[in-house]
Structure formats: structure tokens, C-alpha cells
1. Of the structures P, Q, R, report the one carrying the highest value of distance in nm of label points 7 Å out along Cα→Cβ at positions 12 and 116.
2. I have 3.9 for distance in nm of label points 7 Å out along Cα→Cβ at positions 60 and 76, calculated from one of the structures P, Q, R. Which structure is it?
3. Please state which of the structures P, Q, R yields -11500 when helix-only ellipticity at 222 nm (-39500 (n - 2.57) for each DSSP H run of 4 or more, over all residues; to 500) is computed from it.
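Each value in this text was obtained by applying a stated rule to the coordinates, not by laboratory testing. Here the structure is a predicted model, which means the values were calculated and not measured. Cβ atoms are built from the backbone, for glycine too; each structure is taken alone.
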Structure P
Amino acid sequence: MSFIEKKVEPFEVDAYQNGEFIRVTDQSAAGKWKIFFFYPADFTFVCPTELGDLADHYEEFREAGCEIYSVSTDSHFVHKAWADASDTIKKIKYPMLSDAAWNLSRQFDVLVEEAGQALRGTFIVDPDGMIQAYEIHNMGIGRNAKELLRKLQAAQFVREHGDQVCPAKWEPGAETLKPSLDLVGML
């Protein structure tokens, strides 16, 4: 089943951000680009490398008009304890969502119920709440924030320029393609 063009369903969860507990809802996330970045668990091994990588590139995502939402099945209290204990996690500025009730993990179909954890799912969602790109990795395979940023920028470009598409390895400012009969068989 594909998630492309699927609308994110209503949700409301607790989160930890910048030393505070907050509530995040589908409405608080409405009207802007967002990335839901699922990971298995706090206090683990691959997860802090990914979340730290996102933290290092967070301003670039913000400049692109996108909010990052990291999501695990841990509570917001555990997110705070992890930030208190880890210099890598302490530098995170984006909201860390608690999916302790498994609602988001089920909605995005990344829940491994017998483990009580989510697979590494990454979902790029447009301002209308529609999923434009996603990938799901097994728990031991880490992701790359720079590649995620490139995919976000490509999704934004295609949304803005509906008559053009982004080829492999496209970066902002690079040449795009305009599908037409003249291009068939020429690439």
C-alpha cells in the first residue's frame, strides 16, 4: 500500500522541546511542510546518530520552511531524561513526539507491535497534510539528514513547478526536466 497523497489523520500527542513539555496536534502542524521522523527508542545506538544529524541540519530545514517531528513510542518524560543525559540529544531543537499510545506509529504503519517500537520511517508531508515522499528502514539502518533535506527540496520544487520534475541527484539550482513527447527516449 502506498502512502503517497495520503492525508495525515488528526492526532494529539505530548512532546518534549527545548526544556519544555508541549502538545503537538495535526492542527499545530497544519499549513507548513513537515517531516515525521520515526525511530525505535531513546537511549539506543543508531537513534542518537540520526537525531544528532538532524539537529546539525535543523536550521537548513527551518530555512526551507519545514518543521521536524521526531517520533518514538517513548514518553515525553523519557525524551527529557535522554536530553538531560546525552550531549547529542541535548542539542535537539525540534519537537520530540511521544507516541506512547502507538497512534501515530499505527497511522504511518511503522509499528512493530511485539517490540513496542517503530521502524525507521521518514515521511515528508506538504502544507495540506498530504504525504509526498516516504521511506521505511529496518531498525539497524540509519538515515542521512542531507539526503532527506534534498528530497524535501525536490518535493517543494515539484509542488511549486508542476510542469517540471527533478532527476536523480537533483540539487536546488540544478537543471530539471519538463516531461514532453520530445524527451521520450532521449535521456
Structure Q
Amino acid sequence: MERAIHDRNILDKFAREFCQITEKHCKYIVVSGFLAISSGRTRGTEDIDMIIEVMDFERFKLLFEELTHNNFICMQSERVEEVYEYLKEKLSVRFTWKNKPLPEMEVKFTKDLLDKYQLENRVKLKLTGLDIWFSNVNINVAFKEELLKSPKDLEDAKHLIVVYSEMIDEEEIRMVKKLINRFRL
């Protein structure tokens, strides 16, 4: 069953609203497929992947409450304590708009030095037209080529290399691939 969303306007609106709230409470990055899509690659998706810095419960509770107040719900639980426990266990949680199952924001805490490196090197990319923090292009290419490797991910990487040719740093891509092998493989 094809569940992917092909309407960039919906994805952009969802991402923009979610990220505006998140930015008030913590550092975050959007990673993976949405970067390629927001940079002009035509393909569907049903979720946007976000990594947020680890935070204590009280700070997370404020984020959760503001998301809830602004019409977002967590699919795992309505109880902030349970959602926080998921994240602490290095699991992801998914948020949607209330009464709309798609799109989803898949959120997880940083889990290692590789995630922290991504947060430290986050960028806003004018080409996307979005005021959103993304993991940098080189890191995205490295993940797609070294870890994910699906045909869709390899096509995303090729797209990013062409579109952001002036930003491509082969040395950084090699270094991140080494970190991927150290921390993820």
C-alpha cells in the first residue's frame, strides 16, 4: 500500500510548524529524505526524521506541552512521562497533527558522538525555502551511501551531490563514513 505523501506544501507546512516549536526548547536537526525532497528531488514520503539534543524531563515536558497545545499528538502515548521514557531508551517517537495520521515527525534523542557531530554542524539551506535546521549535506550523503544504502537513499545522495556540488567535501564524507562504521556498523 502506497502511503507516501507527494504534496510538498503539506510536508513543508508540517515541518515548519513543528520545527518552530521545537527550536524554542532545544537544538534539533532534520535528517535524511526530507532534505532531498525539500531540495527538489521528486519522491514521496510519509515521515520526516528529526534528532534533538538530550534534555531533562522538565525541559522536554515544556516542549511536549507546547506541541500538544499546537495540535500535535504523539502516536506512542499522550502521557509525557511515557514519551520521555521512550526517548531515554534510545527509541523514536512519532508526532502527527491531531486527527491526521500523515505526515509524521519521527523524533529521537542524540545517541552518540555521531549524532552530536551532526547537531554541531547543522545548517539552514536557502535552496529549500525553509527556515529549518538540517544535518549538513556531506553528513546526509555519507549516511545514505554508507549506512542506509537502499536504492531510494542512493538516489537521494546522488541528488544532493548534484544540487549542492559547491558544498560537497569528500574529506568530510570519508570522515563521517568512518564514524558510521565505528558507531553504527
Structure R
Amino acid sequence: MGLRLGIDLDGVVADFNRGWTRAYNIGFDAQLVPEMVTTWDSPLELTHFPDMAAFWGWARDHGGHSVFRHLEPYPSALDSLRRLDGLGHDIVIITAKPDWAIHDTLQWLAEHRIPTREIHITEAKHAVTCDVYLDDSPDQVARIAAARSATATVCRFVRAWNDPVKGAVDVHDWDEFRRTVAELEQTRVA
């Protein structure tokens, strides 16, 4: 019997920073690269926007879609999700999005044929019961770990914008995440 894997999208499966920096470069003749994003607040530090409300207002409309519609998947993310699904694990998408990005997110999931039967779009990611969680948000990893680390494995996808969190396991790439899941499954069977 497989595990329930709670998987975040942006920063984990979809390359949000590559997407928004590319859109910003086109719109404002800038020269941003994703590697410049080193903090959670980088959109404010790297752009002209006075606050996150202005950033999200801009991100809302890009040719009739939000910036979320045009994101590229990280290398090996889709293959890893398909492999995990093929091993009998349940892929549970748990993502936080503004209401105006929901339809673009659902279209993105369908276009990339993400192997899931369960999608939660919520800030309360910790409220969705899973065996394993994978997230990159500093706040979300901390909340999930505080709520679930006694009963689940919480994985922090290590990124420049997050730090270690007590109760969370660090994973650096999709290969490491798949190994972590395999080890947990072996422990469960033993």
C-alpha cells in the first residue's frame, strides 16, 4: 500500500521564480535571473513594486492568464511524480494560491498531466492529512512540521529562500525525495 504524498507546486514542481522573472524582464526590460531570488521577499527586493499587493496585482494578468499559467516544471519533477504514482503512492497536490489563479493552476496541472486525483488549494496545508509532505515555503514547512511531524514526514525542499526547520527532513532534489519515500515505505512494511 502506497503513501499519501502531499506535494506543493510552486518552488517544488513548477519553477515560479523562472516564470515571474521572465515575465518581469519582458514587461519592464529588466535582466533578472532566477538565481537572484535568495529570499522569500525577493520580488520586492528585485523589482520596482512597493509591496507584495502590487506584485500580485501585476502577476494576475499576463495575456488573459496569471503568471502561474505559464510556469515551467523543474527538471525531473514530472518524471518523479509519475514514477511515485506508478509505485502506488497517492500524489496529493497541496498548494496555496490567490483565488484568481485557481483556474490557471488547474489548467497547468491538466496540461502537464500531473498524476493526481486530489488537489487542495489552501493556506492550511497542515490540515490535509498525508504521510509525507514536500514544500519549500519557510512558513508552510514550519506550520506543517509543527502540526504533523509526530505522525508524518515533513520534507523541506532546500532552496535559497528557506532555512532548516525543526522536525523537517531536508531534501535537495527529486532523486533524494524519491529515496526518502522509498525508505519510509520500507520502514512501514518492516
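1. Q
2. R
3. R
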